[in-house]
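Before anything else, here is the set of structures, which you'll find just below.
Every number here is computed from the coordinates shown, using simple stated rules; none is lab data. What you see is a predicted model, and the numbers here were worked out from it, not measured in a lab. Cβ atoms are built from the backbone, for glycine too; each structure is taken alone.
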Structure I
Amino acid sequence: MKDIEQTVLALCQEILNLESVSLQDDFFDIGGDSLSAIKLLSRTDALYGEDALTADALFEDGRLGAVAEFITQNQTATA
């Protein structure tokens, strides 16, 4: 999970052009919008497979820790 957490943090820093983010930060509270959400979904699909992160999950709980947890659970379920 730590690798996925670090990847989610790095992706969000890059997509939102921020110097630092934490697992407690909410994607939308730190500057995320629908366009940046699509970028994040696309990047996680490319890295972890289709629907590794769903739009529903991101909008339901946008905390970066929750995003990483969702991806981790999807990875475990498909393994």
Structure II
Amino acid sequence: MRKVSVWLREGVPQAFRSGEQTVVVTAILDCWRESGEWWNLTPEIWVWRVQCDNQGIYELACHPLQNQWWIARIYD
């Protein structure tokens, strides 16, 4: 899990920064919410599958109440 800073427009990811690299989102491919382990009071996670200007496809995940973002998956 790699933490990232994410820039949003109207709640939708537009770009993210990982280390020294800023990556621009060019398309939203999918988005969904995962409830997690509700019996353990695990917070809901929002996930966005995005295509970026570096031709990469990423899943960005967020704990919305804590405003914490990370890269959940990178597709080859």
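A few comments on the model shown:
- Which of I, II leads on distance in nm of label points 7 Å out along Cα→Cβ at positions 6 and 54, largest value: I
- Parent structure of the calculated result 37, given that relative contact order in percent (Cα under 8 Å, 6 or more apart) is the read-out and I, II the choices: I
- Answer label among I, II for the case where distance in nm of label points 7 Å out along Cα→Cβ at positions 46 and 62, calculated from the coordinates, equals 0.4: II
- Origin of the value 11.1, 33, where Rg and Dmax of the Cα atoms in Å was derived from one of I, II: I
- Parent structure of the calculated result -20500, given that helix-only ellipticity at 222 nm (-39500 (n - 2.57) for each DSSP H run of 4 or more, over all residues; to 500) is the read-out and I, II the choices: I
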